[in-house]
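Some structures to go through are shown next.
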Structure I
Amino acid sequence: MSDAGLPGAFADLEPFSDWILPTEGERYAKRLASSMAEMQSFYDAAFPRLDAILEHTEKVPLGDGAVSDADRNLAHLAFSLVTVSFPVEAWKQPHVPDSGAAAIPLVGEPGF
């Protein structure tokens, strides 16, 4: 995470800044290393704000240098929310059930 934090309207989510992670690999590793209580706490705080996050990010201009660090952090936080949603909503555990050691490597990250 950059030192920019989050846009002011989302300051209430700053306690979850450890979920501001730029890559899918980092988000997945954080999910696997987190307890269900930690993920539930993050989910309970961030999920009700998802519509506001999406509304905010839809107004962010794209292009070289156009996305501020705070807006990028907000996007990364939303990506982490997606990463914890299935464990919280369906599986009730950090790992994918019945998957053993299966992995699907990500070959590229979306850039902005």
Structure II
Amino acid sequence: MHQERKKREVIKKISFILKEIIDNPKIFLTVLDIILPSKKGIMVIYLSIFPDEKKNEVIKILLKESNKIKQLIKKQKFLRYLPKKIFFKYDSGLKSMEEIDKILKSIK
């Protein structure tokens, strides 16, 4: 329970940092999940990006700014271990669910 609450807090803080970096009101960015780093490990951040066409552009910007993101994480001191590397993964699950929903509605 404590681990899950900590993870939710980290997701909120990471979301805030990423929205500062993207800073485009026409792009809606949501952090869906994260894999927290162990000692000198890798952090994986799963994202939902709208509009879908902007996903490559957004991920490219975030990868370019990953050192700045790590510095902001370090400054805020909310992680026990700083990530050595940050990966961003686009989660297409929401888009897949929407497509399945459209198909199901068209069948009815």
Structure III
Amino acid sequence: MPREIQDQMRLTDLSLTVDLMVEASTNVDGARDRIAARNGIQKSVITDRVKRIETFLGVQLFGGPQRKDLTNAGKFMARYGPRLISEIEDFTQLIRDEAAEQ
């Protein structure tokens, strides 16, 4: 994968990864399947997006023999990620509102 692609992080990738971390923190078995079904996407898409976020952050979010167990970084993301996503979405809306007033 080209370096410029590796260095990109899309909000949709981050949001989906956070959703997966939260889901896996409550019930690791089938977490990817549930998130895929909820979002109407293939499980492989989720795996690709998680790998992109891991590459961007330079950390592993899943560990264990089947990469199903959350690492400390994954647990941290599950705990604080939803608040971060909410803040980003709120900030985005504020910027759009400000731009609309011009």
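Bear in mind that the values in this text are calculations on the coordinates, not laboratory data. None of these values were measured; they are calculated from a predicted model. Cβ atoms are built from the backbone, for glycine too; each structure is taken alone.
One of I, II, III was used to compute helix-only ellipticity at 222 nm (-39500 (n - 2.57) for each DSSP H run of 4 or more, over all residues; to 500), and the result was -17000. Which label is that?
Details: I: -13500; II: -17000; III: -23500.
The structure behind it is II.
If distance in nm of label points 7 Å out along Cα→Cβ at positions 11 and 83 comes out at 1.5 when worked out from the coordinates, which of I, II, III was used?
Values: I: 2.7; II: 1.5; III: 2.0.
Computed on structure II.
With relative contact order in percent (Cα under 8 Å, 6 or more apart) derived from the coordinates and found to be 28, which of I, II, III does the value describe? All intermediate terms of the calculation are to be shown ahead of the outcome.
Values: I: 39; II: 28; III: 31.
Of the structures listed, the value fits II.
For structures I, II, III, calculate distance in nm of label points 7 Å out along Cα→Cβ at positions 35 and 67 and state which one comes out highest.
On the way: I: 3.3; II: 2.5; III: 1.2.
Structure I gives the largest value of distance in nm of label points 7 Å out along Cα→Cβ at positions 35 and 67 among I, II, III.
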